[in-house]
Structure P
Amino acid sequence: RKAYTKYADSRAFRTYGIPYRQLEEEVRRGGRAREQKEEIDQRVREGQGGLKGSVMISDGFFPFRDGVDLAIREGITAILQPGGSERDHEVIQACNEADPPVAMAFTGQRCFRH
């Protein structure tokens, strides 16, 4: 949910000139109207935390489809990853089942070492 937190902070700063946490505190203390926070919360939900239309890139393969399913629900439209998992077919299936379908490209190259 880090993306949601950052997006809320960005929206609050653009709208009210203060970080989201400060907005929360001011609403709690009665210094600002609760509707101001609710407006930011609604925009963040509608904007799926700013993830809608984003591309997810990983330097490691996805061993299971659950991470891909979550990303798709949050609005990811494309995935770039090295592939190489025994379950690549499940990850591909998740992208193909998405509506609209999510693009996936395999790099065939990992970029890290253990």
Structure Q
Amino acid sequence: MEEQIGPLVFVENLEYPYPFAVEQPPRFWMEETTGALAAAIEVYMRGEKLAPAQLELIQIYLRQYLERAVIAEDAMRSRLLDRIGRVRTIGDLERLADSLSEAGVEPF
């Protein structure tokens, strides 16, 4: 099944389904088909500076992921969602990824 989220287009990988029963599962970055998100994630993983458009794609991706993912009961989903919009640097993104991991969310 194909799903468009903003400029990103995802196709579900039936071999690796989301492991939790949720109404609408989060889309993984590896399921995105335009290649733009993968390119942005690669820049992030190399620790290089993201172009504004790449940062925006990662924010779109993280927002949909966090909105849909199962999260630890004590985690503050709304606060984490607010932080996504404030990410400006690789350091911001790394700190957010650490916070997401602590909440049981592994988008990368």
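For the structures shown (P, Q), relative contact order in percent (Cα under 8 Å, 6 or more apart) is largest in Q.
Suppose Rg and Dmax of the Cα atoms in Å works out to 18.2, 55; of P, Q, which structure was it derived from? This value belongs to structure P. In this comparison of P, Q, the computed figure 14.0 for mean count of other Cβ atoms within 10 Å over residues 52-59 is attributed to P. When mean count of other Cβ atoms within 10 Å over residues 44-51 is computed for each of P, Q, which one produces 12.6? Going through each structure in turn, the value belongs to Q.
Determine which structure produced the value 1.00 for FRET efficiency 1/(1 + (r/R0)^6) of positions 12 and 68 (r between Cβ atoms, R0 = 35 Å, to 0.05), calculated from the coordinates; the candidates are P, Q.
On the way: P: 0.70; Q: 1.00.
It traces back to Q.
Of structures P, Q, the largest value of distance in nm of label points 7 Å out along Cα→Cβ at positions 4 and 28 belongs to Q. Name the one structure among P, Q that FRET efficiency 1/(1 + (r/R0)^6) of positions 20 and 84 (r between Cβ atoms, R0 = 35 Å, to 0.05) of 0.95 was derived from. Only one of P, Q returns 0.95 for FRET efficiency 1/(1 + (r/R0)^6) of positions 20 and 84 (r between Cβ atoms, R0 = 35 Å, to 0.05), namely Q.
Read the figures in this text as sums done on the coordinates, not as results from a lab. All values derive from a computational prediction rather than experimental measurement. Cβ atoms are built from the backbone, for glycine too; each structure is taken alone.
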